[in-house]
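Undergrad: Structures incoming, each one as C-alpha cells.
Coordinate-derived values only; no laboratory data. Every value quoted in this text rests on a predicted model; they were computed, and no experiment measured them. Cβ atoms are built from the backbone, for glycine too; each structure is taken alone.
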Structure 1
Amino acid sequence: MIRGKHVLYFALQPPPEAQAQALALANAARGKHRLSAKPGLPARLHVSLNHVGDFKRPPGPVVDKAVEAAETVAARPFLVQFNRMGTWGVGEGDRPIVLWGDEGVIGVNALYSTIHKAMRRLDMAPRREAEIAPHMTLLRDKAEMPETFIEPLTWRVEEFVLIHAVHGEGRFDIVGRFPLSG
C-alpha cells in the first residue's frame, strides 16, 4: 500500500498538565537511559484512535464525512491512565519511546469501538474492528529504554479530535473537536 502524505485520524489530546507531566517523564528518561532525541512539542502529544485514511492530496470531502461520523458518537467522559514507559518495536533506527497502560486504557478502547461503529454506519470502516494498543509516543530514539513502571499519568478525557497531519511538512492540524457528554 502506498502511504499518502496527508493522514487523517481521530485521537485524544492530553490537557496541558498531562502534557507537562509526560514531557517531564521523557526528559527524565533521556538522562537515565542516554536517549539523544528530544521530546516533541506538547501540542502534538496524542493518543491515536481510529485511522480515517492516507491521501496523496488534502482529503477534502472525507473530512466532512469523518466529522459527520464523529458528531453521532455518544460517549461519556472517562479517565485514561498510563503506568508504563519504554521502547516499542524492534529493529534498527529510531524507535518510539511510549507511555501505555493496563486497566487505565479501557475507556480509550471503548471510545475507539464507538467511533468505529459510527464510521461503519457511513461505510468509512471495515466491518471487522482492528485491535489497538492505546499509547502516547513521547519521542523516537536509537537507544532503547526497557519497560519501566512509572507514577501513573492520568487525565479526564472530555473530548476527542480529528487530526489532519501532513507528513514531510511538519503540519499537524486539529480539524474538529468532539465533546463527550454525560
Structure 2
Amino acid sequence: MPHIALPEGMPGISAGFTYRPETAKPMRELAHVLLHNANSLTPGERELIATYVSSQNDCHFCQSSHGAAAACHLGDASVVEKVKADFLSAPVSGKLKALLNIAGKVQKDGKLVTAADVDAARKLGATDLEIHDTVLIAAAFSMYNRYVDGLGTWQPRDPDMYAQMGHHLAAEGYIAPSIRQPLQTA
C-alpha cells in the first residue's frame, strides 16, 4: 500500500512519475542520457550497472525492469542473473567488473570509491567518461530505488510485465512512459 495517494494501478516509479510529472521529466531525461544515448559502454552494460545497483538496494521494480532491458540488449537473461548474484564470476568483461565494483561502492557510500578502484578500471580499459557515467548511474539509481521504495509503490511480480517494459526501454528509451495505462492490481 503506497504511503501517499498515488495513482492506482501504476506500478513502481510510474506511480511517482504520474503523480508529479514536473519532476518525472528531468528524471526521465537523466535516465535516457545515462542508459540510452550513445556512449562507449554498450546499452546492455549500462543497464547491467543500473540493475546491479538496484539489486543491491533490493528494489524489485527497478532491478526487474532494468534487468529486462539489459536482457533485451544482451540477448541473454542469464547474464543479468549472474551479475546480480556475483558479478566477479559473471561472464562479463574485466572492465565491466571493475566498473561494477565502483558502482557497488557508490551504492553503499560514494566515499568508499578509492583511487585504486579507478586505476584498476583504467588499467582494464575504462575511460574517464565510462567511470563518470558509472558513478552517476549508481548514484542516480540509488535515488530512483529510494524514490520507488520510499513511497511504498506497488511492485507487481509478473515477469511478463517486466519483459514488456524491458523491450520498451531497450527500444525506445526513457522519455516516453513504458506504462501508460493503469494495470490490474488484483
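Undergrad: Consider the structures 1, 2: one of them gives 49, 32, 28 for Cα extents along the principal axes in Å as calculated from the coordinates. Say which.
TA: Answer for the origin of the read-out: 2.
Undergrad: Using the calculated result 0.80 for FRET efficiency 1/(1 + (r/R0)^6) of positions 35 and 155 (r between Cβ atoms, R0 = 25 Å, to 0.05), pick out the matching structure from 1, 2.
TA: Matching structure: 2.
Undergrad: Hey, distance in nm of label points 7 Å out along Cα→Cβ at positions 11 and 43 derived from one of 1, 2 reads 1.3; which structure?
TA: 1
Undergrad: While we're looking at this one, here's another question. To which of 1, 2 does the computed value -8000 (helix-only ellipticity at 222 nm (-39500 (n - 2.57) for each DSSP H run of 4 or more, over all residues; to 500)) belong?
TA: Derived from the structure labelled 1.
Undergrad: Compare volume of the Cα convex hull per residue in Å³, for residues 123-162 alone across structures 1, 2 and report the one with the greatest value.
TA: 1
Undergrad: Give the label, chosen from 1, 2, of the structure having the highest value of mean count of other Cβ atoms within 10 Å over residues 51-58.
TA: Ranking 1, 2 on mean count of other Cβ atoms within 10 Å over residues 51-58, first place is 2.
Undergrad: Work out the source of 33 here, i.e. which of 1, 2 gives that when relative contact order in percent (Cα under 8 Å, 6 or more apart) is computed.
TA: 1
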